[in-house]
Structure 1
Amino acid sequence: MRRDYSPQPLDLENMLSDPFSQFGEWFSHEESFINRDGDLSYEANAMVLSTATPSGMPSSRVVLLKSYSPEGFLFFTNYESKKGIEIAQNNRVALLFFWQKSMRQVRIEGVAQKISEEDSDKYFKTRPRESQASSSLSQQSRPLSDKAQFDKIIKNLAESNSEIIRPANWGGYIVIPQYFEFWQGGSGRSHDRIIFKRASTSGDTLWEIYRIYP
């Protein structure tokens, strides 16, 4: 089950000084695989979101990144889901992007905050009606006794003429990073790992940048 990685080395001096810009460069590279190969199954924006209870019990799941900026990384979910409940109790989270085609991963640690209701409404209106209906009717993470019946009521709502309103328990989170790790798989398991760690000085955000052992 082993394979060797032989990418170009990740040189510290060639890294951009801003981690969001560096992420954008890598993300654009992954998107190019979709544009070049037409491989719509390759979701460059798929990310693992890890949360934890106040006692430290972790859980992870894949969610989709919807946008990113120097403010943070945005995703949407049900606020009453397992992840939503855990974020309400402990908003320290981790994100992981793994891009197999280029043998790269980005680890991000930070805090999650709800976005405004207005911004959640704006995004909700752009979703397909089937997705709107599912979000409106789903009691995410709770027991479901009849999946067929649930699918039926979603279909009925999606195909109706009724306006679907964003439920109050559904919306966006923005993850504000404190820490980035850019990982590049290397030959002989000599991987490259470059860290960006947030530091604040006189109100200005600065990033400490350094290499760590594989």
Structure 2
Amino acid sequence: MTPPQADSRTPGDSRAPGEPTQERARRTRRAIMLAASECFAEVGYATATTSEIAARAGVTKGALAFHFPAKAAIAAAIVEECYEQWPSVLTEAMPAHDRILDVLGEVFARIAAQIREDPIVRATVRLQAERAQISEPVHMPFVDWIATSTDLFRTAAERGELRPGADPGALARASVAGFQGVQHVSGILSGHADVADRVAEWWSVMRTGIGAASDDHVS
């Protein structure tokens, strides 16, 4: 009779017996990133520790170090994943609206919801504000969204959605900066509890100021 094989799992390894190594590694990495996102969002980059992250993730410090050699590497990976998600927000919003200003309104609303609901996005907001403390290179914020928004505002101008003479580039910079300011104030005053309402309020005011007089705001 063949004796049962010894359990080769390491401490903190919660995989089921026979789980493929690649899937186990993926689950462990994901658990670390989510735990780190919670820590960074709650206490900030400088205060968060790898010990606390490992404890929240349910892994050993050795397992954490295997996937991420330093805390800065975790932060950089979180920010990068956040920016990889955001193009899909625009892709999903486009088919639902005829007007570009409605598309932009939905994009801003979706990102506001992500700040409330998605730990990766919530952590990224704080990590970008604290980027000077992170030794690892971190994805530069705003640049991609300004470029994308400029193209969208240019299309809106061509369709007659904007007031005459509106500058698409200036509108893009102002809208990205405006959204950032609104979410930041919401974070300070309510911990982002009211971010969706504040963003909707801001975009309504913004749209009234930039939209063509005939724009009836109907999607």
Structure 3
Amino acid sequence: MLLLSYPCGPVSANMIFVGRDGAKTVAVIDPSDDALALAILRDRGWTLSDILVTHRHFDHLLGVAGLKKATGATVYISETDADGLRDARASLAAMIGEKQEPVEPDVLLHDGDTFTAAGLSFRVLETPGHTAGGISFVCDEERCAFVGDTLFQGGYGRFDLPGGDFSALSHSIRSVLFALPDDYRIYPGHEDPTTVAGEKQSNPINYEGLWFD
């Protein structure tokens, strides 16, 4: 699988390009910088077919409108978090004075949905807790999952922002993501990738939940 990750945007969110090995058509997950994304596409001779958004926060979607306008790519997001693409208050961009151009999603996703993007098959897992409509994109053929801010290497997403809920977050990690096979690679919205096995063994969600549940 072709996979390139670029930390970018206001808080260094991972903008991840994926596709088939050697392919010239790619998808992007959580683009927060459309100018950078377009430069990468141009420099590598890629065509962008799809834009996948894991959740409603501005640092994962500020580049969506520009990319949609420039490429016509299909935009996917959960129905519950779709307002983040339309409203700077819902995405929290307004809270920090960040400008956000609204854009309408093309496909509203729900738990268990499947779709193909850039030649790769994805299935959707609802993983709320960081936001009410957070989702993860699982690519079983490549044994990996793109989880946004639900799970990090040695940590997990905030649950103190609007729509956050620790009980939901704990369930999303322990009962949904940890149910994936141990060898699956986890690509989070910030910092480095990890594995299901590694986080099952050492992630603090395994014991911190005792204080929050």
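Here, each number is a calculation from the coordinates, and none is a lab measurement. Small disclaimer: the values here were computed from a predicted structure and weren't measured. Cβ atoms are built from the backbone, for glycine too; each structure is taken alone.
Of the structures labelled 1, 2, 3, one was used to calculate distance in nm of label points 7 Å out along Cα→Cβ at positions 128 and 144, giving 2.9. Name it. For distance in nm of label points 7 Å out along Cα→Cβ at positions 128 and 144, the value 2.9 is produced by structure 3.
Look at distance in nm of label points 7 Å out along Cα→Cβ at positions 160 and 184 for each of 1, 2, 3: the largest one is in 1.
Among 1, 2, 3, considering only distance in nm of label points 7 Å out along Cα→Cβ at positions 56 and 152, which has the greatest calculated value? Before the final figure, lay out each step's value.
Details: 1: 4.8; 2: 3.0; 3: 2.2.
Comparing 1, 2, 3 by distance in nm of label points 7 Å out along Cα→Cβ at positions 56 and 152, the maximum is at 1.
Here relative contact order in percent (Cα under 8 Å, 6 or more apart) is compared for structures 1, 2, 3. The highest value is that of 1.
Can you tell which of 1, 2, 3 yields -5500 when helix-only ellipticity at 222 nm (-39500 (n - 2.57) for each DSSP H run of 4 or more, over all residues; to 500) is derived from it? All intermediate terms of the calculation are to be shown ahead of the outcome.
Details: 1: -8000; 2: -22000; 3: -5500.
Computing helix-only ellipticity at 222 nm (-39500 (n - 2.57) for each DSSP H run of 4 or more, over all residues; to 500) on every structure in 1, 2, 3 gives -5500 only for 3.
The value 1, 8, 17, 21, 21, 16, 9, 4, 1, 0, 0 for P(r) over Cα pairs in 5 Å bins from 0, in percent was derived from one model only; which of 1, 2, 3 is it? If you can, show how the numbers build up before the last one.
On the way: 1: 1, 6, 12, 15, 16, 16, 13, 9, 6, 3, 2, 0; 2: 1, 6, 13, 15, 15, 12, 10, 8, 7, 5, 3, 2, 1, 1, 0, 0, 0, 0; 3: 1, 8, 17, 21, 21, 16, 9, 4, 1, 0, 0.
Matching structure: 3.
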